[in-house]
1. Computing Cα Rg over 2.2 N^0.38 Å gives 1.07 for which of 1, 2?
2. If we compute distance in nm of label points 7 Å out along Cα→Cβ at positions 101 and 165 for structures 1, 2, which one ends up with the highest value?
3. For which of the structures 1, 2 does the calculation of Rg and Dmax of the Cα atoms in Å, for residues 29-124 alone return 14.7, 44?
4. Quick check on the output: 1.1 is distance in nm of label points 7 Å out along Cα→Cβ at positions 77 and 93, derived from one of 1, 2. Which one produced it?
5. Out of 1, 2, which one gives -0.76, -1.08, -1.17, -1.27 for log10 I(q)/I(0) by the Debye sum over Cα atoms at q = 0.16, 0.22, 0.24, 0.26 Å⁻¹, for residues 69-156 alone as computed from the coordinates?
6. Work out which structure the value -15000 belongs to, where helix-only ellipticity at 222 nm (-39500 (n - 2.57) for each DSSP H run of 4 or more, over all residues; to 500) was derived from one of 1, 2.
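Read-outs throughout are calculated quantities, based only on the coordinates presented, and are distinct from any laboratory measurement. The shown structure was predicted, so the numbers you read here are calculated from the model rather than taken from an experiment. Cβ atoms are built from the backbone, for glycine too; each structure is taken alone.
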Structure 1
C-alpha cells in the first residue's frame with residue numbers, strides 16, 4: 001500500500017529509510033467509490049491525498065454551472081485543494097473521484113507536523129509548491145496562447161493517458177472546450 005508513495009517521495013527528495021517510513025505511515029489508507037465528492041465548494045480542505053489506484057480531480061463551477069477541471073491526479077500523483085489546505089479558507093473548488101479510488105491521505109495537522117519535525121518533508125513541501133506554481137502558470141499560458149487544437153495536441157503528447165481514460169465531458173472541461181469541439185478534435 002505504501003510502496004508507490006515511497007517511490008514518489010524518493011523521486012522528489014533524498015530521505016533515509018527510517019524517516020521515510022515515519023512519513024509514509026503518517027498517511028492512512030482510504031477507499032472511495034467512483035463519483036464521490038470529497039470536498040465541496042465552501043468547505044475548508046484539511047486533507048492531502050496520494051493516489052495509489054484510480055483517478056481524482058479538482059474542478060470549479062462557473063456562474064452558469066459548467067464544470068472547469070483544473071487538475072487531474074492519476075496513480076502516483078498527489079492532490080488537494082491547495083489554497084484552502086494552506087490558508088484554511090473555504091474552497092472555491094471541488095475534489096471528486098472519477099474511478100473507484102485507493103488512496104493514502106494525511107490530515108493538515110499531521111502534514112504540518114511532519115514539516116516541523118523533518119527537513120526532508122519541508123523540502124518536499126517546497127517542491128510541491130513549486131510544482132503547483134509552475135503547473136498553474138503553464139495551464140494559464142496554454143489557455144491564453146494556444147488554440148483548442150494546439151491544447152489538444154499538447155495533451156496528446158504530454159498526457160495521452162488522460163485521453164484514453166477520461167470521459168469526453170471531463171477532457172473538454174480540462175481543455176476549456178465544448179464537448180462538440182473535443183469530438184471534432186478527436187476525429188482529425
Structure 2
C-alpha cells in the first residue's frame with residue numbers, strides 16, 4: 001500500500017518555523033506518512049497534485065505572514081480548495097500574552113493570523129494552530145528590538161528561554177507533537 005503524501009511548505013524569518021516544520025515532519029513520518037518539507041525561501045514548489053494533505057506554516061512578525069508563505073497561498077489557492085489543508089504560525093508573542101493573561105488578544109490574533117487567512121483564500125482547514133516562535137536579537141532591526149526590549153523582563157517568567165546569546169525560544173515541543181498526532185488522526 002502506498003503511503004499518504006504530505007507537503008509541509010513554510011516561510012520563516014528567524015528559523016523557528018524551520019525546526020517546527022521539521023518536528024511536525026518527524027512525527028508524521030513516525031505515524032507512517034511520506035512527508036516532503038519545503039522552506040519556501042530556498043525552494044519553489046511547482047506542483048501540489050500528488051499530496052493528500054498540504055500543511056502551510058509561517059513565522060509571524062508585526063502581525064504579518066512571511067511573503068513566501070503568502071505567495072504560496074496565492075499561487076496554489078485554487079488547488080488548495082480541493083485538498084486537505086492545515087495551517088500553523090510561529091509567534092513568540094503568544095507565550096508573553098498567555099503569561100500576561102491577555103486571552104482576548106490571543107483570540108484576536110488567532111482569528112487574524114489563521115481564521116482570516118483561511119477565509120481570504122476560501123480554505124476549510126482540517127486544523128489550524130499557533131505555536132511559539134523565536135526572537136533573534138542578532139538578526140532583527142533596531143526598531144523591532146526596541147519594541148521587544150520593553151517586554152524582555154517577562155521572557156523568563158513566561159517560559160521563553162535564551163537558547164543561545166540573543167536568541168529567545170518560546171516554543172512548547174510537547175504541544176507541537178500533540179497537535180501533529182491529532183492532525184495525523186484526521187487524515
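1. Numbers: 1: 1.07; 2: 1.02.
Value 1.07 for Cα Rg over 2.2 N^0.38 Å corresponds to 1 out of 1, 2.
2. Working: 1: 1.2; 2: 3.8.
Ranking 1, 2 on distance in nm of label points 7 Å out along Cα→Cβ at positions 101 and 165, first place is 2.
3. Numbers: 1: 13.6, 45; 2: 14.7, 44.
Answer by label: 2.
4. Numbers: 1: 1.1; 2: 2.4.
Source structure for this number: 1.
5. Values: 1: -0.84, -1.31, -1.40, -1.46; 2: -0.76, -1.08, -1.17, -1.27.
Clearly, the read-out refers to 2.
6. Answer by label: 1.
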